[in-house]
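These are the structures, in structure tokens.
Just so it is clear, none of the values below were taken in a lab; they were calculated from the coordinates. All values derive from a computational prediction rather than experimental measurement. Cβ atoms are built from the backbone, for glycine too; each structure is taken alone.
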Structure 1
Amino acid sequence: MEPYANHPRMSRRSFLAAVMGGFSALVATVLGVPAVVFGLSPALKQTKKETWVQVGLPGDFKTGQPQMAEFTIFRKDGWLEESVSKSVWVVRTGDADFAVYNPRCTHLGCIVSWRPEETAFFSPCHGGVFALTGEVLAGPPPRSLDKLDWKVDGGKLVVNFKDFRLGVPEKVEV
């Protein structure tokens, strides 16, 4: 019984063509995978960069009177670059002391407003109420308003703007 009797023999030319094709595929893979990874790396990177923004001069803010400060930040996400309008609540608490809050309610992210007649921040979505200190007074918010780091740099008040996860009791940066 001849095991290969029913199969035609492969010619030397066909064999070499198959070997060269396999070798070419191997080389293309070895060189191609790093090139693809390098090309996609900006989209795969999730870098968190500090975003210090100027919100005004310290003298612009009166003690005990919250003031909304608006600014634009530039973000890069993969290949997408965009400018985004943001804001913070700035409360001067002393001669050289401030409290700066992310204006998003920690429940669902609605922008809180200041009601001077009630000396409290109000969330329009579900009735969340926050004290001047950012503490929850009423409603469903799971934590206080998110406090942001600030400093006076070159005579200007600058804030390290961040967003945080909503609806959870712990403050987790996103």
Structure 2
Amino acid sequence: MITKNDIERFFREINDEMEKRDIAEEIVICGGAVMTMVYEARPSTKGVDGLFAPTGPISEIARTIAACEGLEMDWLNDAAKGFIDTSRMELVTIREYGNLTVRMPDAEAMLAMKLTSARLVGKDRDDALFFIKYLDVKTEEQLFDIIERNIAPQRLTPMAHFFTIELFQQYLQSAKPGETNE
């Protein structure tokens, strides 16, 4: 598992190698890395999911780090590239290392991605509940507005729609009468 300190250290190592190669790039991270590094909602993550282009130099540097650190070769991967819509989502810069800028989708975009994944297993459910509370969402309408602003309409599948409703109902039921879940 990779901790917040590990992620920071690995990004500094990537930056240092990019500086040697005289290249500058940006990584947009999401998922467990954001939950660990930014919100500190969990102590560690299995890997760092993100979006970066071109993938060549960063992937090569990440594989070198993996070999030296005993990590999975895909500890830094671009599997999330199909889920991060930079034309719709607000991105926030969270670290600047010189030759490497690390950004993330804002809290609303993170919530929208978690809800449209509709994964009942894993940490997406708990992460979505975290963001509902963090953003103080009070109605289903607010949730669907957040999704519409951040996710392409075709990604809101019937499964994701019902997952969102069910999860919000669970959130409301766990709140004290007359209060939001705080």
Structure 3
Amino acid sequence: MEDMCQLSERLTEYKYKGSYEQIVKIITQHSATPKLDVVNFWEQVLFSWITGNADMHLKNFSLYSLRKGSYALTPAYDMISTFLVMPEDTEELALMLNGKKRKIKRSDFEVAMNSSGLEKKIIDNLFVKFERVADKWFEFIDISFLPDEMKERYKHIIADKLDVLK
């Protein structure tokens, strides 16, 4: 398994330097199924942003070997809501998306996803997918072991981000 810091030949101390668009280029270059992995990658980035995870840096995305010379994007890992525990953090993302880390809008995702070769229908389907599961998300949060105040804050984080995507 190689993380994106290694694959981009960056030292760990530079794990916050880069962009999600650069990761797409690495995935495209090394993946055995680049289109599928690029869609899965953007799904991970979008999920992270919606849930308030501003710590998805270069070491939190990796490729693993399926067999000799064949690589795929790893399943998501290190997915936590940093904003839930650090609400004072003003950055919404760990890496640049469409040239920024704050005040992210749907159009920023659309531009980045489009530049990575995704068709508009696929991009729209990613947004719809998350909108459709909002109620389930809130149900899972309600039955979680989070304190009540954190449950409400977490639901607010998600609802606010989903509103931005409309």
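Structure notes:
- Answer label among 1, 2, 3 for the case where Cα extents along the principal axes in Å, for residues 24-111 alone, calculated from the coordinates, equals 73, 28, 19: 1
- Answer label among 1, 2, 3 for the case where P(r) over Cα pairs in 10 Å bins from 0, in percent, calculated from the coordinates, equals 9, 36, 32, 16, 6, 0: 2
- Answer label among 1, 2, 3 for the case where FRET efficiency 1/(1 + (r/R0)^6) of positions 128 and 152 (r between Cβ atoms, R0 = 25 Å, to 0.05), calculated from the coordinates, equals 0.25: 1
- Each of structures 1, 2, 3 was scored by distance in nm of label points 7 Å out along Cα→Cβ at positions 56 and 88; the highest score is held by 2.
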